[in-house]
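Structures for review follow.
Values quoted throughout were computed directly from the atomic coordinates according to the rules given, and no laboratory measurement underlies them. Just so it is clear, the model here is predicted, and its values are computed rather than measured. Cβ atoms are built from the backbone, for glycine too; each structure is taken alone.
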Structure 1
Amino acid sequence: MIIVHKYGGSSVATTEKILNIARYLGKVKDEGNEVVAVVSAMGKTTDTLIRLANEITENPDKREMDRLMSTGEQQTIALLSIALQSLGYPAISLTGRQAGIRTGGHHTKNRIEEIKGENIKKHLKEGKMVIIAGFQGVNEKGDVATLGRGGSDTSAVALAAALDAKCEIYTDVDGIYSVDPRVYPQARKLSVISYDEMMELAFLGAGVMEPRAVELGNKYGVEIYVGKSLGEKNGTIITSREKVMEEKIITGISVNENILMVNVEDIPTYAKNVYTIFEEAEKKGININMISQNDVSSEHGSFAFTTPKTDKASLEQVSEILKKKFDRISIIINPYVVKVSIVGIGLISNIGIAARIFKVLSDNDISFHQVATSEISLSIIVDEIMGKKVAELLAKEFDL
């Protein structure tokens with residue numbers, strides 16, 4: 001059996017930790033498994049690389065940023081391969097390109113389009129453990145392209161799908177909790193969660209998993225194990241809805257601090273104008289989240305949307321372009337907000353959930369800026385200083 005392991009930055013932060021992982025992978029290999037390991041950059045290496053670029057310019061070229069950031073994972077794969085070889089286990093390190101990971105889309109936010117796994121399979125047949133750089137691939141131009149933060153999760157699940165393998169994600173937490181324990185210490189660890197719920201939590205800001213990774217797991221039927229301790233299977237399994245035996249009304253709450261709200265005011269809010277605004281944002285690769293608009297045909301209307309804080313520089317560029325296209329437009333960027341979202345399959349069939357949420361806000365005199373819903377989630381944008389309190393209040397309300 002082929003097993004794909006993924007190790008995050010904190011798990012490979014030191015050479016001592018890398019040696020511990022090598023010893024564990026050796027045991028997995030000795031049990032008769034074929035092993036593929038996907039690794040992130042050591043510790044805060046990626047942050048350091050980004051900071052170096054920003055010391056030169058506030059808006060570095062994204063192609064060159066992909067080239068720069070991809071070096072962190074390449075360092076780790078070589079060190080882990082060296083560690084395995086020092087323990088007597090044949091191993092080889094592969095970059096995303098060498099592993100056959102083809103991508104498309106915008107630089108720093110690419111998506112995996114195809115994995116040609118022949119090179120990986122060749123090395124596995126030769127008895128080697130294959131260590132692959134996560135977070136990266138190669139685009140149609142032959143350039144290194146990265147998958148965005150959390151992209152190593154996506155690499156691991158995509159590889160598991162391509163190789164018909166098991167997938168185990170090892171991170172700095174011992175599983176998936178109903179609420180981030182740093183926000184709500186009484187939160188419960190989940191032994192199992194559905195793809196739908198995990199995808200929604202991840203998309204809305206829960207940092208344990210990358211949403212694209214869960215989406216791929218769902219599409220290709222790859223169960224994903226998320227845990228911390230090597231060899232101790234006491235983490236969380238992400239699987240199909242049918243295999244989740246007990247469904248609560250609300251499964252979890254996410255708190256997303258990487259969000260800013262954009263108010264666009266004093267513009268005729270006809271569809272053609274709104275299209276122009278979002279077209280310019282798309283050209284810059286800006287990820288638009290929640291959108292709210294009261295009047296679709298006002299001569300002096302307004303609407304609001306949210307984006308990740310990491311898109312702020314690109315958003316400011318778009319703002320300057322739009323001010324040249326629309327005489328009276330006003331664009332206000334508010335970075336002092338947080339998105340709090342509740343998620344649960346029970347939202348589909350249970351009446352009154354929204355009423356309970358807004359009663360909690362009302363009873364505690366908490367105002368909000370935006371609201372958005374999906375089939376299994378409800379998200380609200382509140383002031384930054386109120387984010388943790390709102391999450392705690394809702395966690396208590398729904399016994400999470």
Structure 2
Amino acid sequence: MTDPSKTGAGFVVVLGGRSERELGVVRDLGYRVLLVDEQVPWHCMSWADAHLDVDLDDRDAVAEAIRGELGDAPLAAVLTHTEPRLPLMAHLNSRLAPGAPGLDETAAANCRDKWLTRTVLSEAGLPVPRFARADTADEAAAAAADFGYPVVIKPRDGAGAFGVRCCPDESSLRKAVGALLDAPPGPLPGVLVEEYVDGAEYAVQTITHGTDTTVLSVFRQHMTPPPVFVELGYEHPSGLSGPDHDELAKLMQDTLAALGLKDWISHTQIRRGPDGFRVIEVNARRPGGRLVEMTTAVSGVDMTEAVTRQVLGRPQAAAGPTVPFARYTSIVFDKAGTVLYDEYTPDPGPSSPIVEVEVAPGETVQPKEHPNGGVYGRIVVYGATAEELDRAEQDVRAALSLQVVFTDGLEPAATDSREFKSCC
């Protein structure tokens with residue numbers, strides 16, 4: 001049982017926290033942390049003031065366990081940075097901290113369910129690809145025949161492009177739908193079938209105060225060509241003109257308002273096809289990979305701290321310094337083999353590169369389009385000009401000396417040490 005005499009400004013319950021930064025921000029603001037998860041990892045326990053293991057799929061049990069752990073200690077808010085836990089976070093706030101600002105249950109559901117996202121936005125007259133929900137391969141084929149090929153097949157929930165595939169014909173569509181329907185059942189039945197929008201893609205990060213949305217960053221996003229979508233990198237500036245940027249900002253304001261998002265953040269994918277901007281995904285969370293740090297660099301706003309302050313009703317910190325150019329390059333491979341590289345740690349500094357390789361030297365890797373391939377790390381560089389970015393990235397690659405070698409009779413491993421195979 002927690003000692004209520006040591007609670008200070010109260011507790012913040014953090015669901016599924018994995019980053020010391022997530023918990024450190026809460027404590028820096030004068031609150032204590034109760035870390036709640038199915039099984040709290042040992043390395044995370046020292047970052048929290050208390051921790052609790054509980055079945056997160058049983059909402060009532062989670063609420064009662066939190067009440068029992070906190071006793072008379074005040075609860076300021078429930079917070080998560082983990083997308084699958086957003087609906088639970090919203091539900092717990094409504095029960096345990098009613099009136100606290102932040103994502104509510106309606107907005108959480110609207111953003112988590114891709115079919116519901118498109119339904120709400122379409123009914124509001126906002127631009128989305130043509131779409132349909134399908135519970136069988138026959139239903140999916142009928143929708144695709146109506147839209148015209150190619151179409152995109154994806155699960156109704158999830159992130160990181162898991163299970164997403166662009167299908168040029170009915171045969172590939174039935175195979176993709178079958179794979180999703182044969183997978184272990186998730187909370188949302190069926191699959192989403194949508195028109196493929198061919199055009200430039202942008203990752204848009206926002207913060208919404210009340211109902212007023214501010215765009216923090218717009219990154220030009222680079223992907224592999226269909227049929228799979230692997231994130232190759234991002235760049236700032238995005239290349240959009242001033243009027244186009246204003247149009248995109250207005251679209252984000254209207255989109256998040258329609259979905260009911262208030263006092264929260266978002267990471268949204270937008271494509272610009274022949275008919276203009278189309279909303280592809282709305283994620284009610286910060287971006288993955290290192291796009292949070294890249295957003296901080298170009299906007300001066302740390303999304304992790306900003307959303308924490310938002311749900312606690314605390315004033316936002318003043319924006320910090322910014323850089324005019326930034327580039328994020330995913331580490332991917334064209335062929336299978338054994339990866340070798342030199343350990344490299346950049347010199348510390350405000351514009352120091354971020355370098356992460358998520359497999360150890362000697363591990364086997366797969367091509368980027370392979371189901372077990374994808375993204376193996378990232379390089380983020382900053383500069384005053386595009387030429388500075390080129391030099392900085394070249395310096396990092398030279399220091400890493402990253403290479404893939406081939407050994408006769410060596411089969412690439414089915415799994416590796418990565419937690420994720422995608423950036424965002």
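When helix-only ellipticity at 222 nm (-39500 (n - 2.57) for each DSSP H run of 4 or more, over all residues; to 500) is computed for each of 1, 2, the one that comes out at -9000 is 2. When mean count of other Cβ atoms within 10 Å over residues 75-82 is computed for each of 1, 2, the one that comes out at 20.5 is 1. Structures 1, 2 were shown, and mean count of other Cβ atoms within 10 Å over residues 35-42 at 15.8 was computed from 2. Tell me which structure, out of 1, 2, gives 2.7 once distance in nm of label points 7 Å out along Cα→Cβ at positions 139 and 163 is calculated. Only structure 1 yields this read-out. Of the structures labelled 1, 2, one was used to calculate distance in nm of label points 7 Å out along Cα→Cβ at positions 115 and 363, giving 4.7. Name it. This figure was derived from 1.
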